[in-house]
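Every number here is computed from the coordinates shown, using simple stated rules; none is lab data. None of these values were measured; they are calculated from a predicted model. Cβ atoms are built from the backbone, for glycine too; each structure is taken alone.
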Structure P
Amino acid sequence: MAQAPVEQGGDGSRVSSVCYWHPDVETGLSCSRCEKRICSQCLVQAPVGIRCRECGKAQPMPTYDVRPSNYLLAFGVALVILVAGTVAWVLIDQFLFALGAYGSVSGLVAVAFGFITGELISRSVNRKRSTLLGLVACAVVILAYLISRPINPFGFGIFQLLFVGIGAYLAWQRLRP
């Protein structure tokens, strides 16, 4: 039986020069983190050199690593935005109506509301992004519109629906993955 090739380590110890996972393959490569010997089949390219399979596992980007606590915070912020935003939306619409504005001008409030909703939820979760966060922001814009319409002087209108769609899209854009 042939003995595994070895080399002299920096501290005088003897270090094996065969792959950790393939003992029959000689190699001169080692993981830049744990320093296990690896062959060309086992290496993973990393921004800081080559890594073994264990050390080179992909980690999700922090922006997309949304934890349950982030969702809980986002739902809380969304609820506050829904209540406060609906009241503000009604008050702004009544003010615009008193000035003689048309219903489509009220739709511009939806665009601003969508952007502000997306931005506030995004900031509350430290700029994290996920599909569910985007859907929550869209739902806030749509629900605020639906809740405010029965007590709103402008009522429902096709242009307002278009603007609500744009507002929901802007909210989604701030949080989409």
Structure Q
Amino acid sequence: MKKEDCYFLGRITRRHGLQGNVILKLDTDQPEFYANLASVFIEINGLLVPFFIEKRSWSKYDALNLFFKNSTETLVNQILGKEVYLPLSTLPKLTGKQFYYHEVIGFEILDENQESCGVIQSINDQTAQHYFLLKLGETEIIIPIIKDWILAIDRENKKISMQLPEGLLDVFLVPSKKDE
């Protein structure tokens, strides 16, 4: 399994008890979707290694207490702090204006007049307000991801239509008087 064929699920944060259990802190808005996990991939030394779950229970709302098949003390020590992944194929298909961040990389953003605002290069989800990082020619443009601004998503043609506030693009495209 290649990392580009997977999505980040969470991280093994600590051990739980003395029986070889670990806590998987989930990085998701819908942890209940992962209540019946049978296996995961854990990144060890740059490789995704499959681990099969023998027992699972909820530790907290967004954390699973896991016991892996053939778990040993050495294995537990090796996976502490490691990132956990699942194949992209396990994600349910989204429709309408819903999307996964990884699926819209390379999509073009169009304003309400169908004029290009740029192509999504990446998405920053490390701040309170998530945003698209676009490239329009040589200019980098930042557009906040606000659901009410999204008019439509055309997955076939890789385009997202948005209703942007007046002047937002001018911040990036029109030189300020200080710059002159």
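Key figures
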read-out: With percent of Cα pairs over 21 Å apart derived as 62, matching label from P, Q; value: P
read-out: Source structure (of P, Q) for helix-only ellipticity at 222 nm (-39500 (n - 2.57) for each DSSP H run of 4 or more, over all residues; to 500), computed value -1500; value: Q
read-out: Top of P, Q by distance in nm of label points 7 Å out along Cα→Cβ at positions 63 and 127, largest first; value: Q
read-out: For distance in nm of label points 7 Å out along Cα→Cβ at positions 143 and 159 computed as 1.2, the structure of P, Q it came from; value: Q
